[in-house]
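All of the numbers you see were taken from the coordinates with simple rules; none came from a lab. Remember, it's a predicted structure, so these values are computed and weren't measured experimentally. Cβ atoms are built from the backbone, for glycine too; each structure is taken alone.
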Structure I
């Protein structure tokens with residue numbers, strides 16, 4: 001399980017900057033403190049933590065102009081490479097940039113990171129000033145206003161939204177929409193106004209439903225990725241509520257939390273999967289959900 005956290009306390013910020021220095025400055029023999037610059041106070045900082053609260057990735061975004069955001073300092077723990085955490089971190093920063101009103105994101109990429117940013121939709125615009133006076137960089141750009149930049153496999157995502165509407169009508173009543181799918185992360189959002197109780201907060205049952213459908217959607221899309229079919233049903237769900245939802249209900253599911261055997265479906269047997277979903281109110285974690293889902297393969301057609 002991984003989740004995006006905003007470092008706020010002094011202890012969190014110290015850990016965040018230490019992580020940044022360890023992976024982005026120490027390898028070049030630059031001293032502690034060199035990881036900071038004049039934009040720290042006006043930037044938005046994010047870090048990715050594992051189930052034990054340990055930092056596994058970090059990143060930062062700030063506005064250059066009202067429409068342009070600059071993404072910097074993305075780093076991933078060496079023990080967690082090739083697990084999609086860099087894309088997860090970048091996606092979180094892009095979402096922050098959109099919420100700040102940016103329609104374009106720029107990053108000054110080292111030569112070793114160009115392939116990564118290219119795979120995430122960035123293109124080289126021009127040569128950028130060297131970093132630390134020694135590392136050659138290219139400025140890369142991505143349009144954030146393009147809806148397709150939010151969604152991988154838009155056709156599948158449209159089918160998922162339609163399936164929800166036709167087979168799970170509660171999604172329409174709750175205003176649940178698929179907001180983002182990167183292949184690694186699925187984000188859903190719900191209308192607070194359609195799910196508000198007498199206390200001005202979101203119904204606990206609505207939070208449970210948002211979590212359930214977020215996990216259901218991730219499994220649906222992962223089956224599509226593998227060209228598999230089956231009926232998805234919730235077997236069991238366990239949720240822990242920490243805080244009320246008062247502003248912006250969001251469901252986040254990362255593919256790293258998915259566990260199960262697709263080989264059973266390939267053998268036309270039902271398969272059991274577990275998923276972890278985080279419910280947030282804006283950027284604040286408010287609930288954690290663990291779901292057990294079953295996928296029932298379609299009936300075998302007999303040849304006549």
Structure II
């Protein structure tokens with residue numbers, strides 16, 4: 001009887017060990033399997049976020065160079081783009097932030113910036129049909145550091161952070177006929193022009209009355225935003241803003257246009273070309289007497305690091 005009990009106990013122990021060993025092997029097998037999305041799962045992401053950063057650097061030094069040139073020159077250009085897009089049901093919320101900064105230093109000219117811009121755009125939309133949204137838009141645009149215009153050896157202080165700054169609030173219709181193209185139109189838009197600097201406001205620049213730090217404009221507004229992959233290596237991002245001030249010379253439409261072409265040379269190395277065009281009838285810093293408006297054009301070409309995330 002005692003032998004039978006011992007044999008039964010031994011047999012049960014062997015069976016339990018085998019069962020545990022099989023369970024462990026199954027767990028190891030399951031943990032090593034890759035998880036694949038079910039083809040029937042069609043749920044879309046509510047948030048889509050990402051961005052791009054580019055940094056270009058060029059430097060040259062000359063010594064006893066017969067062809068001539070500055071003994072030393074260095075140029076830096078950088079660009080940061082961040083985005084966060086929300087989409088759920090009929091509701092959408094698009095947010096983008098752009099920052100540009102450029103710096104150049106040469107023996108003859110000294111140090112000066114050649115690019116400086118910060119731009120925040122936020123747009124909420126309620127879908128009326130697959131291609132048309134009822135939307136509200138907010139835009140803030142300014143710069144980071146002091147800006148100067150140069151004439152020979154003379155430089156004139158012309159701008160700074162929040163001097164000027166443009167704050168725009170608008171309600172209208174957002175039409176999206178094809179992917180990556182948005183056309184927003186509003187017949188009623190409020191725009192504030194801010195000059196938060198005493199010396200600049202004392203000159204009455206940027207359409208703000210002398211001695212004041214801000215002014216409000218009411219007008220019509222349109223913005224067109226487009227991005228495209230031209231081919232496997234070339235991408236384009238562009239924006240065109242148009243604003244007509246009902247209160248003063250509505251026929252003189254303010255224009256703000258940015259274009260960015262990027263050519264991918266390797267996984268992290270790219271060549272870029274940016275072209276910006278601005279016309280604002282209230283920015284009277286140009287001409288022979290520096291008191292008239294003019295078309296502002298900025299073109300920057302560079303090659304260097306570009307990272308998308």
*If helix-only ellipticity at 222 nm (-39500 (n - 2.57) for each DSSP H run of 4 or more, over all residues; to 500) is computed to be -8000, which of I, II is the source?*
I
*So mean count of other Cβ atoms within 10 Å over residues 181-188, computed for just one structure, reads 16.8; which one of I, II is that?*
II
*A value of 0.15 was computed for FRET efficiency 1/(1 + (r/R0)^6) of positions 125 and 205 (r between Cβ atoms, R0 = 35 Å, to 0.05); which of I, II is the source structure?*
I
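With Kirkwood radius over Cα pairs in Å derived from the coordinates and found to be 24.0, which of I, II does the value describe?
II
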*If distance in nm of label points 7 Å out along Cα→Cβ at positions 93 and 293 is computed to be 3.0, which of I, II is the source?*
I
*Here mean count of other Cβ atoms within 10 Å over residues 77-84 has been calculated and equals 17.8, so which of I, II was it run on?*
II
